[in-house]
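Please treat every number below as a calculation from the coordinates, not as lab data. Just so it is clear, the model here is predicted, and its values are computed rather than measured. Cβ atoms are built from the backbone, for glycine too; each structure is taken alone.
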Structure P
Amino acid sequence: MFRFDVLRRNRNYRNLFWAKVGSGFGDWFNQVAISEVTLQWTHSAAAMGLVLLCRSLPVVLLGPFVSPWVDRFRKRPQLFLSDLLRAVFALLYALAVIWKAEWILYANSVLLGFSGLVFSPARQAAIPQVVAQEDWVNVGALESGASGVLQIVGAASGGLVAAFMGPTFAFVVNAASYLASAVAIARSRWEEPERGRWAVSYFTSLRQGFDEAAHNKVVRAIILIGISWGFAGGGYYVVIPLLGSQIYHMGALGIGLLYAVDGIGVLVGADLVRRFTREHHRRAILWYGWAYIGQAIFFALLTQSPWLAAGAAMLLLMRIASGVIIPLDTYLLQSNTKEGIRGRVFALHGSTYGGVMQLSYALSGLAFVSWGIPHTGILIGLISLVCGVSWLAQFGRRTA
């Protein structure tokens, strides 16, 4: 299905890949467990959105400002330290359950978000250092597909563990997954450019990242689309627990099942990218826009059905479109930015997208309460539609 030869012949990328697998598997245990605990204690979509907001708040507030250090320092130590810190804070969720202290959910979500602040941009910036450019599309599809598999296995397993063994055990698995990621990073060895002392000041380096986002048309468009979808996309992560728990009345099992269907969709979408885009840069540009349009249609339909089978079918189709977007988003950024500034670009993209996504968690939680799931779902779908149409209007007739 996927081309795994890059894993066989590239030891350093193989370790980066297994680091993603290790931490990603545990993340889904965390997602299901924290969703179930929050809804059990509060019975509130707004509280669910607030917990997710706290977890991503550090990325929003600090992401752009740490980006010069992501490019400035070696990536491997950044990744290793981030994993160790995340393992500690993942374990602290267990105290919230043991002591039944709701405030720990919020405080520890902030700490977990802070500890993972540099992991994603540092890892994304490291991949072009260890992978040849002709493998970038395949690697993007492989990673997106792996995310889909992790979601299927992790969400389903997390749902079963949270339901039958309790959320505390799920949080322990999450911590162990970060330690497994740290081991994979520790086994990696690759050459990174030695930059010595700062060639430019911190503030100049910071400004260079913003300048790249402002003047690089493709980077600017992707960041603006990320911001636009981020304003609505948080609603997706709120509505899945709501559907599984309150509409389909299946509790943690329902949440886990829907996240598993989500993972299947991402996996299929990633395989479509691998099969039909490969080195076809033009095709990647067009698919990116049309996938946002498909995502819009099926998300709106997902939120209209009170039946599990119909909802799961719409979720599957919606996430196939998302599975196309995810690897192409990374590929288009990697191929349109140069070495030495990628960390700042990815950090800026992640922080702006993550920032508005966190705001969206809170706003969409309130919207679901005030307007209901069907009406809010249509609004979110319209925003995704605007993202796809705007991309195609800019790049549909020319090469990005």
Structure Q
Amino acid sequence: MAQLALQGGPKTWTGTWPTWPVWDDLERRALSDVLESGQWWYGERVRAFEAAFATFQDAQHGITATSGTTALEAALLTLGIGAGDEVIVPPYTFLATASAVLRVNAIPVFADIEPRTLCIDPDDVARRITPRTRAIIPVHLGGYVADMDRLHALAHTHALAILEDACHSWGSAWSGKGTGALGTCGVFSFQASKNISSAEGGIVLTDDAGFAERCRSFTNCGRIKDKPWYEHHLLGSNLRMTEFQAALLSAQLTRLPAQTARRACNAALLDAGLRDLPGITIMQPEPRMTRRGYHFYPFRLDCAGLRVSKEQFISALRAEGVPSSIGYDRPLYRNPLFTERAQPGPAGCPLACPYYGGVPDYTAVHCPVCEAVVRDTVWLFHTLLLADESAMPAIVAAIRKVIDNIAAVRESAANHA
């Protein structure tokens, strides 16, 4: 066996990886055109991008916002969710999935995830539904689509809305229809790390024209179409995207189909190389997921069998020249925001709101699958999947090398303890 790079051996990969964001003269010209036009604010370029992105994801309407987080908040407000309501969310996701619920004075209820998909488990969702439940927020984690058929059945039975957190799933599709257009509405983020980016930004997608118009009002200071400019109908906010952001995103969108295809092709090569490797579990194939837009490539480690932590494994893998991440380091409900209870606002809301009639005890929440996933799941960044396909065997070889030398990984960790 070759000596680990961690212990002075040769690296498996000595080349470079693609950087992010990807940009060229297309973005430069687009930004220059906006600059020279003098029309910098919320105009035709925003509307053109909204229409183009909605079409790409098979939705009828798109409403841009300042971020994926504020898009989630606007979508929840448009659904009429507020004080006294519960919204079911997964705990393996970015904070905003749950904090947006708190921001509208509602209560996030955590349902566990499925071990082979890392998406919300419909069976656990069913167990968490109460008379106060108003909506489900599935997260299409890393671009893998949650089981929308089972979630739709639950939503229909209990008269619930589905708000997709699609912030990892640009290009993903379920049974031929794009994410964000599968539920009542869906939200995407264009933050700096995302698969198309304007540094910050977000969008709400929907097929419901009435929902779209009301959501637009929440993002545009409560204005309503065809009414006077200084006439405000809803308690909205200023969540408008600029023409500069829309110009960047329109340019980025032209590359997204090819980048999505390249990531999917390279991910398939990793699947083939890692599928039978001892100690590694890859995500389960799903035929109803007719396209997947990878935001990252996750795999699970048998930490107990290998007798290493994922942090020790990642340290060895990085030394071999393969960038990787621990991902989310805790379930959301283990954040101080929940364990120490959110700073109360007027009347004690959100967590001690009298409309709710109690205070949730997040210290008692236990989602065993999520807690295991936090301990054993490794992420490979989406930029690695943009490399030439000839680099994929090097990733597999690096992972195999670390597995084959796992005793040396343990020894190195002990020496540095």
Structure R
Amino acid sequence: MLRNPGVTRIMGSQLVARFAFGMMSLGFVIFISRTYHSYTLAGVALGAETVGAAISGPVLSRLIGRIGVRRLIGATTAITSILLVILALVKLSDPLVIVVGLSIGLSSPPIQASVRAIYPHLVPKSQQQRLFSLDATLQELIWIFGPVLATGVAAAVAPFAVMVLMAMVQMMGSFLFLINREVGTTKIPESTTRLGGVLKNKAIMGLVVIGALLIGSFSGVEVGTVGILATGTAGLVISVFSIGSLIGGFVIGPRAKNAKWLTGFNLLILAGYSLSLVNPGNPWWLALCWFISGLGIAPALGLTAMLVSVVLKHGDAAEAYGWIMTGQLAGYSIGAAVAGYFIDNIGSTSGLWVASIFQVGTILACLIWLPSMPVFGTNDQTQSIPVIADQH
């Protein structure tokens, strides 16, 4: 698969371009809480950024076909980077901090939607599942090393340096991604439906719901683990979640032959969640449970992305990826709020119950919507989609 021209370059450069997002949440909290001495402001500003990203996801993704990948990502990267630097270097009033946070979210470059719309043009159809699985697997590196880098820079230099670093990484990564020849020559057709029209497709609506519930379960895992264990230990235990995902993405993900595998991957995740309830106070047991659950994460996310490319024509796929991201952001926010409420009012282990309940919902959604998913084959004779010159 990696021998196909452009695959390695595009996959590597888009990971760098998206790396800043791995530092965003922790970077916001560290910088704003220490500069403005208010965790409330930090939380509200981060929430505003998340809302902005949720709104802009499908809107900007829809514009990919109309404006072109290079123009759209170039412009949004410039806006986001400038706003990050302003936030880092200029002392703002509290309301302006929130407005800037919202604006950063609204201008977030749709890199993931762009690259996933390009992927089907790079490899034969028989290799697309492997490509999407590898993409979902490697993105775990963003969430493993991003927070570590953010905390390290804040401690070694200063909190404002984290924001400046995010801007620099965003600009450098987007540049490396956009100079790829395939980014400029791959024609992504403009969507012919109204905004939100892709949600009328039953399969796409199902993938949005499945993604929201699945990512919502992650928040129960993270908030619940932090509520049970000491902060340092919790961070190490949660990192095993991503390690399991990395391994699962390489070992299990490429084996998926049809949409039904999505239910199996989610059952594996639920198995780990359920086992965690046996001895939640033991960090070694929790780490083992999160490793088991992690094995299904990258395969599930990779197969979800693959199904979008099969269900829709390429002009509409980018917007669908935007809606799926919006659903995931909403699911995580709702899951975190519910887990926090239950932990405060019932007990620390209730966050793990929230994760399990969300995951049961994910499996029920799979059973409801997967029958509407198309069958994708593994015919090795299938040729890759030709690349058409981009006029933008």
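Which structure, out of P, Q, R, was distance in nm of label points 7 Å out along Cα→Cβ at positions 43 and 147 calculated from, if the result is 5.0?
On the way: P: 3.6; Q: 5.0; R: 1.7.
Structure Q accounts for this read-out.
For which of P, Q, R does helix-only ellipticity at 222 nm (-39500 (n - 2.57) for each DSSP H run of 4 or more, over all residues; to 500), calculated from the coordinates, equal -11500? Each step should come with its number before you reach the end.
Working: P: -29000; Q: -11500; R: -25500.
Going through each structure in turn, the value belongs to Q.
For percent of Cα pairs over 23 Å apart, for residues 19-130 alone, find whichever of P, Q, R sits highest and give me its label. Don't jump to the answer; show the numbers that get you there.
Details: P: 32; Q: 51; R: 36.
By percent of Cα pairs over 23 Å apart, for residues 19-130 alone, the leading structure of P, Q, R is Q.
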